[in-house]
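Given below, in the form of structure tokens, are the structures.
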Structure 1
């Protein structure tokens with residue numbers, strides 16, 4: 001899969017579409033056969049099933065039973081479509097609320113990100129260094145920032161905490177997704193893959209050249225992806241808690 005990134009098209013058009021300033025699915029005249037939401041949802045479905053490289057204006061149009069040019073009435077091209085896909089999958093429930101217990105809030109945020117990145121395996125592969133902020137993304141960020149209001153952290157530190165947890169969730173999900181994809185594409189299970197290396201690795205351990213690795217338990221590398229994510233998230237929260245505690249007024 002080639003690297004794809006947000007904000008690669010006409011940023012002003014992506015923003016207008018996200019915020020409803022340029023949605024051509026309504027207005028006077030005959031009701032359009034398509035809606036922008038239907039186009040985006042179909043693109044997400046293709047990406048979930050076959051990967052982001054399978055998404056194209058032609059493919060989405062064919063799945064919707066229309067000509068490719070029909071889609072260009074609604075958006076300029078694939079770059080803007082990707083921006084809308086990113087915004088769509090980040091939608092929260094109407095009653096979403098992380099609460100005011102910062103640690104529980106950050107744990108819930110992290111768990112939600114893990115679920116998001118493993119439910120949509122293509123998502124953590126997209127470079128969102130320069131995100132396009134639509135209403136869904138901005139609302140999620142606002143809720144996350146609000147849950148850190150009572151921590152005493154500076155604004156830069158609040159953003160740092162959110163970005164750090166998001167980055168860890170992306171990284172852990174990429175690894176878990178890659179393991180699942182490798183098994184699916186090769187037909188070789190992860191257990192079988194490592195079993196094939198066992199004779200060489202056993203011989204290497206017997207040389208005495210790797211004394212610390214040789215003492216590891218046999219199940220040292222068998223922590224499931226979701227369990228690993230939970231372990232890492234807890235350690236991040238432990239570290240953040242030290243910082244938050246240091247900001248408490250003396251005697252409080």
Structure 2
């Protein structure tokens with residue numbers, strides 16, 4: 001049902017990059033879909049949330065995700081919010097310093113990052129599509145997180161499955177914008193084919209290094225959402241009628 005980061009697990013963070021397996025939805029949403037807005041039955045999504053919460057060892061009402069808009073807004077969760085209310089809050093990153101709160105983001109090709117502070121147990125989840133990556137969602141979310149921590153923290157990160165360089169074909173304009181968005185630069189663009197292909201993973205890693213994450217504290221949970229139809233939903237492959245994957249991490253102490 002979920003893919004794990006050895007590094008996050010080693011430091012006590014319950015988490016998961018959930019695959020599309022193990023749920024109750026059917027058709028293009030089969031089976032572990034976390035979005036009713038694309039056409040799935042809301043009751044199926046509710047059951048899928050309950051199953052994911054069970055895997056994360058939290059009550060379903062403490063598993064949160066937002067209405068994502070490919071922006072940079074980061075939302076702090078206390079754990080006493082109604083998850084139905086949080087669902088309608090616009091933003092692209094969630095974090096908490098309260099134990100037992102599961103911070104989640106949803107995706108269907110976009111990059112996702114799960115980050116934990118080893119010193120406090122606080123947790124952060126980031127949705128990083130190419131638009132958000134370009135405008136600095138990773139930088140904004142990490143800055144907000146560190147402000148709440150009162151310092152840089154002792155952070156470990158995992159970058160999950162997304163559209164990998166093999167399938168992330170873009171136009172020249174998008175390739176340049178993404179190359180310019182990190183210190184990876186043109187090394188993140190494969191120009192050996194007819195159209196540019198961008199290595200979003202390389203860009204996200206470069207951003208974390210620039211934010212003073214130690215390279216050994218950056219984990220990669222690999223998988224191409226477009227190539228691997230058995231495990232992942234993909235907007236690029238399926239179009240609008242596709243499910244949404246969940247990535248979530250649980251804060252394990254309070255500050």
- At a computed 16, 49, 32, 3, 0 (P(r) over Cα pairs in 10 Å bins from 0, in percent, for residues 38-133 alone), which of 1, 2: 2
- Which of 1, 2 yields 26 [relative contact order in percent (Cα under 8 Å, 6 or more apart), calculated]: 2
- Query: Hey, distance in nm of label points 7 Å out along Cα→Cβ at positions 46 and 174 derived from one of 1, 2 reads 2.5; which structure?
  - Reply: 1
- Comparing mean count of other Cβ atoms within 10 Å over residues 14-21 across structures 1, 2, the largest value goes to 2
- Have a look at 1, 2 and say which one yields 8, 34, 38, 18, 2, 0 for P(r) over Cα pairs in 10 Å bins from 0, in percent, as calculated. 2
- Here helix-only ellipticity at 222 nm (-39500 (n - 2.57) for each DSSP H run of 4 or more, over all residues; to 500) was calculated and came to -7000; which of the structures 1, 2 was it taken from? 2
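Any read-out appearing in this document is the output of simple, stated calculations on the displayed coordinates, not a laboratory observation. Every value quoted in this text rests on a predicted model; they were computed, and no experiment measured them. Cβ atoms are built from the backbone, for glycine too; each structure is taken alone.
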